[in-house]
1. Ranked by distance in nm of label points 7 Å out along Cα→Cβ at positions 57 and 241, which of P, Q, R sits at the highest value?
2. Out of P, Q, R, choose the structure whose coordinates give FRET efficiency 1/(1 + (r/R0)^6) of positions 145 and 249 (r between Cβ atoms, R0 = 25 Å, to 0.05) equal to 0.50 when calculated.
Structure P
Amino acid sequence: MTHDLDKALTGISGILVTPYDEQGDIAPARLASIVDRALGAGLHMPVVNGNTGEFYALTTSEACTMAREVVALVDGRAPVLAGVGRGLRDAVALARASRDAGATALMVHQPPDPFVAPRGVVDYLHAINDASGGLPMMLYLRNDAIGTRAIADLCAVPNVRGVKWATPNPLRLAEAIAACDPAITWVGGLAEVWAPVFYAVGARGFTSGLINVWPEHSMAIHAALEAGDYAKANQKIRKMKAFEDVRAEELNGTNVTGVKAALQAIGMDCGPTRAPSAWPLTEVQHNLMIRFLCENGLV
C-alpha cells in the first residue's frame, strides 16, 4: 500500500516502546495490542527504534529485529518510520535492514559521539542514504547549537524530507524553517507539551510517547492544533501534564520508565526498562502516575 509520507509527517509520529520478556529479551509480539489500539485511534505513523523505544539500550541486531517485527505488526495500515543511528556502520546496517523490512522512511538519530563535526554529519547522512537505496529520511535534531547554516546543509542532503525538532528553541526553529527548502516538513520533537509553541512558528505534527498509553488523547490534541484551536489544545495538554512531569524526572531518566510503568498499570505490560534508564518508578513517582491514570479513566 502506498502512503502519503508528507501528510503522515504532519500528523503524530508515535514512538513505540520496545517490550521485553521475563528474561530481558526483546518481545515484539507484546506490541500487537498497543499498535492495534493506536492505529484504531487514528495514529498517522508508528515509529520503531526511537528514544521511547530505548534505541541506545538495544544491540544493532535487536534494532534490526524490531524494525522487521513492527513493520509486520502494522501490516500496511500506516507508514512506518524506522530509527537508525549510532556508529556509521551500525547506522548503515540498520538502514539496510529497515529498507528490507519494508519501512517507509528512516528517522536518523543525531550521532551521540562527543566529536561530531556538522560536515561529518553530512557525510554520515549521504552514507545512510546510499545504504537504504534512497529511502526518505527524517532528521532527529537534538542540538541546534550547530547553527542554522549547518542545519540547512543537513536538510540539503538528498532524500531528507523532514526534521524532528527536539530542542526547546522555537526562535531557532523559525530561522531554520526560513533557511531551508520549503518542501522540508518540520515536526515538533518534544511531544505534546511543546507542540503548540512549535506550531506557532511553522512546525506541523508532533512526536508522542503517550500514544502507547492514551492514543485517543494525543489524537484529540493534534486535531485541536490542526484546527487552530490553541485554547482547546492547551486544555488537553494540561490533562496529561502529570504524565510528562513524571517522565521528565531524574534528568529525563524516567522518560521511558513512566511509559512502561503506565502500560503495566493498564494491563499492557511490556516489561521494565534497561539500565541506565531508571527502573522502577519511585513510590512518589508511581503514585503520581497512578493518580493520572485513575483521573483519566485509564485504569
Structure Q
Amino acid sequence: MKKELHAVTGAFGYSGKSIARKLLNEGHDVITITNSWQRKNPFRDRIKAYPFHFDEPEKLTESLRGVSVLYNTYWVRFNHKNFTFAEAVRNTETLFKAAKEAGVQRIVHVSITNPSSDSPLEYFSGKARLEQTLMNSGLSYAMLRPGVLFGKEDILINNIAWVVRHIPFSMVFGNGDYKLQPIYVDDLAELAVQQGKKTENAVINAIGPETFTYRELLESVAEIIGKRRPILSVPPAIGHWTGWVAGKFLNDVLITRDEIEGLMTNLLYVDTPPTGTTKLTDWARENTESLGWKYSNELTRRLDREVGYSV
C-alpha cells in the first residue's frame, strides 16, 4: 500500500483522535490542523500539529501541502462569546479553499443529519452551507452525516449517565418520542478512513444500528448503570431553563434551545440503513464502571487548549 500524508483537524480531540489513530494503524503519515496545538499530544512524535491560521490563509495552505486527504471534524456546538456558528462556517470555507490551493485530492467532511439551508437552526443551516461549498469546490469529497456520537471521551451520553447517577429524576422535553441513532466514534472513524481511500463523491448518513426515542435512551442508560429513575415530561421552556441553571453551577452549557428544537423535530433521525455496527447498549454495558461517573465539560474543552480530554 502506498504511504500517503493525511491531515485530520482536531486529532487531539474526540472524533479526530479516532480518525487519526486508524490512519496511523494503516501506516499513513498524519498531521493535524488544530486550535489545540499546545494540548498534550496523545500520539507523541507520530503526529505533528499545526495551528489553523484561519487569519493567515497562506500559512494554512502551506501546512496542507503534500496532503492527499483531509478529514475535517472542525465545528462548534453552540454560539459563545469566544466562538460562533458564523465564524465556524467562515473558517471552514477558508480551510476548504486552502486545501484546494495546497493540492489536497479529497476531503472527508463530518456534517450532520438533515442539514438544510432553510433551517432556522444555525447548526443545521451552517452545515448545509458547508456541504454546498464543498460540492461547488471541484474537490473530490465524502460527506458523513452523524447525529449523535458515543464512545470514550463522549459528552452527551456520558452526561446523560452522569445526570442519572447524581439526580433522582430525569427529564424529557414534551413526550420524549423523538428519535436518535447514536454511532460509535470508532465506527465513524472507520467509515471516514474507508471513504478517504475512494475518489467518487458521496453523501452518507453515519448512523448506528440502534434507534431510540429520547425517553428510551434515558431508560436504557439508567437500566444499564443500575440507576432506574422516574422520567418527568416537561415543556421545552422549562427543560431549557433547568439546563441553564444547572449549567451555571457546572460552568458549562448543558443544552440550548436550538438543540431541544432539533431533537423534538427529529433532525437527529434518518430513515436509512445503519452504517455503524457497534450498539450503544453493548458499549455501555462494557463501560458501566466509568460511564457517567465524571461530568464531561464542553466549555472546559473549548476554552482550555492545553489540558487533554478526560472522562
Structure R
Amino acid sequence: MGLHDLGVAVRRLRERTAPAAVGLPVGGRRVRGLRREELAELAGVSADYVRRLEQGRSHPSAGVVNAIARALRVGRADYERLCALAGYAAADGLVPRRVGAGAIRLLERLDDTPAFLCDAAWNVVAVNSAWTALRSGAPSGQAWDWNVAWRTFCSPLGGISRTAEEAAGFKAMLAARLHGASLRYPADESLAGLVDELRSTSRAFDTLWRTPGAVRAHENSAVFRHPDGGVVTLDGNMLAVPGDDLVAVVLTAAPGSTDAARLAEIVGGSGKPAVLKVGQPGPG
C-alpha cells in the first residue's frame, strides 16, 4: 500500500458520492459524483491539491484525511481505510480536547482582533482578550454555556444579533459541522449528549440535523452590542487548525470603517490576559 492506493481510494470515493448527499446541485453534470473542485471546497483544500493527492503525488496530514472523510461523509470502514492507506490511526471516537501551543500562539498574535478556539463539538476552549473585551453576553448558568451551538439554538447571547439570512446560514453551518463530528467521533458521550439536548430543545436544530447540508467555507456577519451602549458590526471567518481538530473563529471589521474604529476603542482598554483557556463545555 502507498500513496498510489490512497489516491485511487480518494478518487473512487469522490466519484461515488452523490452531489445531493452533500448538499450540491445535481444538474448539468458530465462526470460521476463530485468534481475535484467541489471536494476541494468541502474539505478546505485546493483543487490542485486534490488532483495531486489522487495521482499519488502528495501525502496528506491526518487533519486533511479527516477533512476529506468528513467532506465525503464516508462511513467508519471507509474512513479507517483512508487512514490506514495514509499511515495514520483512525480517530478513537472521542473529540480531541487538547489545545496545542501553535493554536494558542495564533490567538496571542491576534491581540487586537477578537478570536476564539472551538473543538469539533463547538465547545469554546480558549478566547483572546479582544474577544472578552466585546462583553457580548452574560453566562446563563447552564452546563453548555461555552458551547456555540447551544448558545445559538437554545440560549442566544443577548449582545449578538444577525439578520435572518445570516442567522439561517450560521445555524445551518453549525448543524452540518456537528453532524460531521458525530460521525467522526461516535464514542464521544459528551457530543452525543449535546446533540440530544439540541434536538429535544430546538426544533430548528432538529430539522437541520435530519437534513444536513454541505460543510462549506463560511463567513458570517453579526452586530455586537457593548454594555456601554455602542455597537460594532464584525465579519466572522473560520480558520482550521487540523492537527488539533480545532477551528479558530476570527472577527474583523472593514478597514477604515466606523466599525474598525469602534472595535479599536473597545479592544484598546481591555487589560485582560492575552489568552484565556476555557476548558468547559460550550461562549457565555
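1. Q
2. Details: P: 0.50; Q: 0.15; R: 0.90.
Clearly, the read-out refers to P.
Each value in this text was obtained by applying a stated rule to the coordinates, not by laboratory testing. Small disclaimer: the values here were computed from a predicted structure and weren't measured. Cβ atoms are built from the backbone, for glycine too; each structure is taken alone.
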